[in-house]
Every structure is written in structure tokens, then in C-alpha cells.
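Each in C-alpha cells, the structures are laid out below.
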Structure I
Amino acid sequence: MATRAVRVLVVDDSLFMREFISSALSADPGIEIVGKAADPYEARDKIIELKPGVMTLDINMPKMNGIEFLRKLMPQYPLPVVVISSVSSNVFEALDVGAVDFINKPVLKTEHDKQQFISEMTVKIKIASIAKVGQHKHSPARDVSSGELGAAAKKGIIAIGASTGGTEATLSILRELGSDLPGILIVQHMPPVFTRLYAERLNNICAMEIKEARDKDVIRPGTVLIAPGGLHMSVVKNGGGYAVECKEGEKVSGHCPSVDYLFDSIAKLKGINRLGIIMTGMGSDGAKGLLAMRQSGASTIGQNQKTCVVYGMPAVANRIGAVEKELPLGAIAQEIYEWHRRLVR
């Protein structure tokens, strides 16, 4: 039985980009362009008329910007949306109000640039077509620090891996954590530059100190290091403590940075408590690394199917026995504290 093509509405105020995106996507037999719109008002009418399965959306448009459009649209017509935008922190605001994913709108100078953009766009639209929308309900930020827990913070490392849907899922966890925990390392599949913007956004919201990792950054309690886009991140010994190593390399499990790359390095550590968490995302990156962590004595958590935007990475991890506890997104922060309390006892 043939798979039904993904029905896509293309929204962009640039005629060139509308035609380029539509033509590029139409070349894939798994995608059908059902309509195009130059602004949010035209897009709204076409959503009602055409009922697309996925919408691509530019942020900077006349009459109403893409973020405001999403804010008005999603409560009435929840629809998987892939934002196509220039480098800007605005993409995270778009994700916050309901977009599933984003693609950097590149300067299409060469044929390689074009093909790379088309390939990424095609993959993300197909992933978006199976994503759940409206998964993230942020609770108010709170600092639940405790001196007793903080005393044990040097005794552990927490590692989180995520992909599609992970930017907002990770934020919902970090908002609930105080600055009394062991250092946290995060691999979120994201291109260069955006990881720095993402880290800055999180740092402005959460109690912990959050930054994009640099090579040889020391892992400290109360801090979060996010793997830079385009670089693998691993953990290495650094005197009496630990630091991260960030370097270029071939893709691992289809990605750079790779969750497996980070988890594998943590599985090799001795004499330190470790917690691995795998969250929403397509594919299998992180599953084998999480299994290696569990087999080496680390505690592991997988996000459950109901709260994942895309239940891919956690599903594979669970299937191969890498997940010790599978939990809804809203329970993971509390479980991190439960794990940390066991370090104190």
C-alpha cells in the first residue's frame, strides 16, 4: 500500500522563496504542495480551505509576523509547522508558541548549498508530519535548591540528548531545576550559531548557569554546557575533575553533535555517578550510548511516548534495554532530584 504524500502549505512573503521551496519539495514523491501564501492572512484562509498536513513558515512577513501568526493559529488550528528563517533567536520564540522545528534560511550561493538546504527541509517536513503538536506546557520557573543536595553536586554528571521537539522539552525540565545539582551536559541536534542563541535564551530563563560549551570547559555543579552545533562533545578527565572536549568530526549516528558520542564518553568514566536522559527526537541517536551508560552502572531515563513530539530516539533506547525508567516529561525534573538525593545517602 502506497504511503500518502505529506500535504504542504508554503508560507513566505518572498515570491522567489515560495517558488523555490515549492519546486524543491515537489521533486520528492512523498510530498505534495497543496498551496502557497504570501502572508498570514492568506495562509489562514488556505489552511481552512486546503487542510494541509504541514506548513512551512517564514518569520519576517508583512501584516503580521510568523510568531504572532503562530500564537493566534495554534489554539484554533493546531498544525505541524516548520519555520524557515534567517539566523535569529526568534526561532526559539516560534518553537515556544508551537512550531515543531526550524531550518536556517541560507544564502543559496552554490548548488551544494541548495541541495543541502533541500535535503534538510525535506527530512524535517516528513518528521513534522508525524509529530504531535501542543506538547509543551511550561510550568513557572522555580529554584528548588537545597544546601544538603548541593553538597553532593560534585559527585555526579547529568547528560541529556534530544532532537525534534527537544528545545522546548529541555527548557521545561531546566526551568524546574535549581543551581544545586551536578553539571549538566546537553546535545541538542541544532546547527552552528543557533546553539549559542539557544544557550543564551535558556540562561535568561533558568536558575542554572547555561552556556554553549567551549573546548576544555570544566564541568561544574550548577552549570549547563550545550554542545556547539557542528562539533562533537565528550567528557575527559581534568585533574581531579572533568571537562568537555569539543571537536570536529564525522557524523556519528547521522549527527554532529551526536548524543551517542557524548553518552559513550560518559559510559567510560570511573568513580563518578552518572545520569543519562534521552528525549524526544527522530531516529536512534543516543540509544546505543545510553545502553553503554546503563551497562556501565549509570542511571538512565527515557521520555515516554505520550509526551514526546516524536517518539523515535527514546523508543529505540527503550527497545534495546537502555532505559531504566520511562517517564512523562513533567516527571523528569523530580526524578533528577530523586537520583541526586541517593548520592547524599
Structure II
Amino acid sequence: MKKVFWSLCLILTVALVSCKKEVKPEQLKIERFDTELYQILINPGSSSAEEKFLKKYHDFLPLYLSGILHAPQAGRMQTMEALHSFFSDSTLMKVYADEQHRYKDLSALEKRLGEAVSRYKELFPKSPLPKFRMHLSGLSQSVITVGDYVSIAGDKYLGKDYPLYKGYYYDYQLADMQSDRIVVDALKAYLFGKFPLTKQQNLLDLMVYQGKIHYLLSLLLPNAKPEQLFGYNQKQWDWLTKSEKEVWLYMADNQHLYSTDPVLEAKYTGEAPFTPFFGEASPAKVGVWMGYRIVESYMKKQDIPVSELFQQTDGKMILQESGYQP
């Protein structure tokens, strides 16, 4: 009996060590589009350096021009003129200086992203791996994706107390403008691009799709607190865990799950200070979290690889086979 007891202890110890095993990070470097662009602009006359820059970022520049600068795509001369004009703004230069100071060293970010990419590689060994850049957005889009590249707007993550944010963003938006949101936001943007929503008939389909993305995110970032994956604080997370059954019954009783109303969808899954149906104490995107809970139950019951999960596009079927009961 004693021998059996020690055997069980050994098995348990090995299991616990395995769970805590550190992943060897994929070696990656975040390309500094922001820094390289500024250096090109303050050192005019080097046509070879300019040409090299334009060639390196040929895929990204059209999106940067249209999405950030709101400038039409044009030839080389017009492109450089638009970039010069953008970087000539004194306020933007202050933001740029603060962003460069805050994100002078990206080694910690690269390590966390590298660990997540390593886990992604294990789950999807035949898939191309994400690559990362950093740009200056002028307080516009936080993340831009093009192909397998994800570009992060460093000036959107300078902290909720950053002076230039005040009066420009709502309080609930400021909560997401912290440096610890970068890894989650970058990976989430990549996953939304890699696994687009291909079939949606109702709110449930959208909830389950969002749930899949967040479920995969939880596998890529197993050491992150669950609330961080959704952008919630502890108080909001506590509300969700205590109100799960109430929320589910409300959605079912009001036949919201199979609604095709886009306004209703936005209320359950869109950015907002709270979810309208449940009062100001509730967090936003309650439907996204409920979708995650359904997918989590489905994966526990079905025991299938995550790659197969993304082949299932029928939200109703996933709900039925999940056995989800809050």
C-alpha cells in the first residue's frame, strides 16, 4: 500500500511539473517601423536608405497611409510627402518621444510573444507563424494586421494616466491602454485574421466564434489571469462569475441567442462601458464571455484538438454538444 501511495505521489508530482514547464520562446524581434520611419524622415537625401525602407514595408505602407494618415495611395514622392507631413505635427512628436522612451527596450514583450508563438506552433505546426511590428498611430488604430504581420501602435499603450489621453478617450477605453494589454491585443488581432468568421446566422454563432478565439488565446497565454484575456478588471470578473446563470437565463428567456438583429449583437459583443441589459455594474461584451464558456465546456466534453474546433462553424451544434449548464 505504501508503495502504491508513493507511486501516486510521483505521478502527481510529474503532472504538476509538466503543467508548470516553461516553454522555450520562439526567437523573434519586433520590427520598429516607427523608429526606422523617423530616422528616414530626419535624414533626407539618402535615396538608397529610403528605397530600402519602402521595399521592406511595401506590404504595410498602403494600410498605414489609408488607415492612419487617411492619405491616398500614390507614388514614392507622394508617399514620402504624406509621411513627412504626418510627422511634422508638434503634438505627434511629443507622443513619439514618449512612446520611444516607454518602449525603448522590447525584450520583455518579445519574450512573452515568443512563448505564445511557440505554443501556437505546437498547436498548428503547418501554419505560418505571426510576426510583429510597432508603429506610431497618432492615437488611431491600436493594432493593424497584414498577412502574418501584426503591427502594434505603441502610442496607444502609454498608460491610462497619460496626459494626452485625457478628454480624448472614455474611462472604459483608458483601461485598455496599458502596456500589459499589448500581448493580448496583438495575439487576438492575429487570431481574428487567421480564423475569420465564415458563417454567421445569429447571435449565438457570433458568440461561439468569439469564444473560440478567446479559448485559443487562453492556450497561448496559460499564465495570464483569465480576466486579462477579455480586458476585464477583478470587479467585473467577479460580477460575471456570480451572474453567469442569471445572464444565461435572461438570454434564453428573451430568445436572444438566435436573434439576427445587428443592434442586439452589438449590445452583447461590442465595446461599451457595460452591457445594457444588465445595468452599469456589468462589464461590456458579456456575450463574448458566454461564448467562451460554451466553447470551454464543449472542449472539455469532446476532447478534440483545437485545430478541429475551428472547423466547426455551427454555433447551435457546439452549444448542444457542449452540455453547457451554468
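FYI, it's all coordinate maths here, none of it is from the lab. These numbers come from a predicted model, not from an experiment. Cβ atoms are built from the backbone, for glycine too; each structure is taken alone.
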Next on the checklist: As an exercise: Rg/Rh (Cα atoms, Kirkwood Rh), calculated from one structure in I, II, equals 1.02. Which structure is it?
Outcome noted: II
Checklist outcome for this item: When mean count of other Cβ atoms within 10 Å over residues 78-85 is calculated for structures I, II, the one with the largest value is I
Checklist entry - In terms of FRET efficiency 1/(1 + (r/R0)^6) of positions 62 and 190 (r between Cβ atoms, R0 = 35 Å, to 0.05), which of structures I, II is highest? => result II
Item to check | Test item: distance in nm of label points 7 Å out along Cα→Cβ at positions 38 and 102 calculated as 1.3, pick one of I, II | outcome: II
Checklist entry - The value -0.43, -0.93 for log10 I(q)/I(0) by the Debye sum over Cα atoms at q = 0.10, 0.17 Å⁻¹, for residues 54-181 alone was derived from one model only; which of I, II is it? => result I
Next on the checklist: For distance in nm of label points 7 Å out along Cα→Cβ at positions 30 and 286, which structure out of I, II has the highest calculated value?
Outcome noted: II
Next on the checklist: For distance in nm of label points 7 Å out along Cα→Cβ at positions 70 and 230, which structure out of I, II has the highest calculated value?
Outcome noted: II
Item to check | Computed -10500 for helix-only ellipticity at 222 nm (-39500 (n - 2.57) for each DSSP H run of 4 or more, over all residues; to 500) - originating structure among I, II | outcome: I
